[in-house]
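Colleague: Listed next: structures, encoded as structure tokens.
None of the figures in this text is laboratory data; all of them are computed from the coordinates on show. Every value quoted in this text rests on a predicted model; they were computed, and no experiment measured them. Cβ atoms are built from the backbone, for glycine too; each structure is taken alone.
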Structure P
Amino acid sequence: MAKYMSSERIYFALKTGLEILRDMGGRARGTEVLAQIPKRITLTADELSLNESGHPRWETNVRFYSTEPVKAGWLLKSKGYWQLTEDGNRALDRHDVKAFAREANSSYKKWLSEQTETAAEIEEAGSTSSAQLAAETPNAIAASALERAQEDSRIGIDQRIRSLLPYQFQDLVEQLLTGMGYHAKFNAPPGKDGGVDLIAYSDPLGSRPPRIIVQVKHKPDTAAPVKDIRELEGVLRREGDIGLFVSSGGFTPDALREVRSAKVHIEAMDLDDLVDHWIKHYATIPEEGKALLPLTPVYFIVPD
């Protein structure tokens, strides 16, 4: 006999997941949020049973239904992270589970109406029975598996970077700049660096601007403060200098405001930005750099 999770239970688990996300500060890895759901609610044996992907049925269903709060503007999903929006925060306070389900599904159907041609398709896609069955289709299971794989791969990359020593991370940034076509002419040795970790140019001789002055901070659990940005501003002395601050721990809101308002050109690169650039330019990154952060592509069939 086929096993299905009722839509009422899925919405209950999904709303619980968003409440957990809020308790976690509003932004966290999707896998971390989902891992907390069984600790918050009691799942039945059928809900805990594995589907064709080899993963718990409840998780696949929650991932599938999470499209609805995304379309409602309550949830953002990017690079393995889930982020609760202000509208999502208000929706959690405003709605019980039934009202939450109605509004989320209504928003999804509105979005779907822009993708489909007939009212019959919209009605079918929005009905409880068809939506419940849709979450059990091979396509939905594949979509959930792909999302999970993307999250796991990002976690693995982040963990590898976190394991690097500070000067290995600095070398990683140098190798990235080389892969992007720049020419690093200075890489500060251990010790005091005067606020400059790397200097790179757009040509091999450094005869053409811009000169890129780089400050690197490898403290994955600590956001770079505004004073660090101001220190970088202070060393941008030549006309056309560009400052690049790379922080594996990201930046405080004040630091980002300083970047935007600075009278000189400063770019802020956090861990997500670094990984995105690393993936984009991986083919041209030197072998020395690839040894620090080796990657390989894995191909999936794209779900419909």
Structure Q
Amino acid sequence: MNQSFSLVVLLLFSAVGIIWSDSVSRFKEVIVPLLVVIMLSMGLTLTAEDFKRILKRPHIILYGALLQFSVMPMTGFFIAKLFGYNPQLLAGVVLVGSAPGGTASNLITYLSGGNLPYSVSMTALSTLLSPLFTPLWTLLLAGKYVPVPFTAMALTTLKIVILPVLSGMTLRVLLGERVKRLEPLLPYLAVLAIGFIISVIFAVNKEKLFDTSLSLFIGVNLHILIGFALGFLLGKLARLDNQLAKTLSIEVGMQNSGLSAVLAMKFFSPLSALPSALFSLMQNLIGLLLSPLFRKL
């Protein structure tokens, strides 16, 4: 799937959410099922080989997970404090920073000439770790400002992320070759589902969107760019070659913003989901713009 298609779809859904906010905001209840569809489609693309690679080179994949669950949550927290975000926005920025890697990073890695197996392995591992680390980082960094129900958030993440991923992997085994015919369609399904989630979030936040847009827009872009930059620099510091370092950069800088949006809507407020919606748009745009530069490395 062409990354330009993803960006166009996300922009169109964003516009639909803002223009027809009254109609779109009625679909809040479908956000969780849509995320389940996204994670199920991710599971359908994963194989046992993806996890065997983790065992073959565990140190660099664990290093990627360490950066994923340290650089991005803390960067998000410091940016939120720097811009003086209110508690709900702070929680939303921390939450998207505490999310695991998203499947969009795998596509950007491919377009950038990165190491795709390394990217997929890091995404898979961070996804499996997310029921613990996503609520934990949110509690540690945002718990002083908003109530963070750690156990409920962990159980919800387990149900809407891990169970669908494992179900997708099981279906892949059971269906065998038939899944391969469906596989090319799965990224399009995931992008449409993420687009609809963004549309609903913009719709329910329409009144507040333009009050917070400039500072939040700058903060979200800084968050993404710092993630990309530190991912690459810390990769080189760990003596990874350029291909692995740029893959690490992409994986650290790009988050599963669909998950963080759903958790924000469920446990905080619609306003807390707004950083995730903006993050989803901008990480795809920034990744697309950086991919020609990365190809030269």
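Colleague: One of P, Q was used to compute distance in nm of label points 7 Å out along Cα→Cβ at positions 158 and 278, and the answer was 1.3. Which one was it?
Modeller: Among P, Q, the structure yielding 1.3 for distance in nm of label points 7 Å out along Cα→Cβ at positions 158 and 278 is P.
Colleague: FRET efficiency 1/(1 + (r/R0)^6) of positions 94 and 222 (r between Cβ atoms, R0 = 35 Å, to 0.05) was computed and gave 0.45; which structure, P, Q, did it come from?
Modeller: Answer for the origin of the read-out: P.
Colleague: One of P, Q was used to compute relative contact order in percent (Cα under 8 Å, 6 or more apart), and the result was 34. Which label is that?
Modeller: Q
Colleague: Now for a different question. Out of P, Q, which one gives -26000 for helix-only ellipticity at 222 nm (-39500 (n - 2.57) for each DSSP H run of 4 or more, over all residues; to 500) as computed from the coordinates? Display every interim value, and only then the final one.
Modeller: Details: P: -16000; Q: -26000.
Comparing all candidates, it corresponds to Q.
Colleague: As an exercise: distance in nm of label points 7 Å out along Cα→Cβ at positions 46 and 254, calculated from one structure in P, Q, equals 5.5. Which structure is it? Mind showing how you got there, number by number?
Modeller: Working: P: 5.5; Q: 1.7.
It must be structure P, since only it matches.
Colleague: Something else: 0.94 is what came out when Rg/Rh (Cα atoms, Kirkwood Rh) was calculated for one structure; which of P, Q is it?
Modeller: Numbers: P: 1.06; Q: 0.94.
It must be structure Q, since only it matches.
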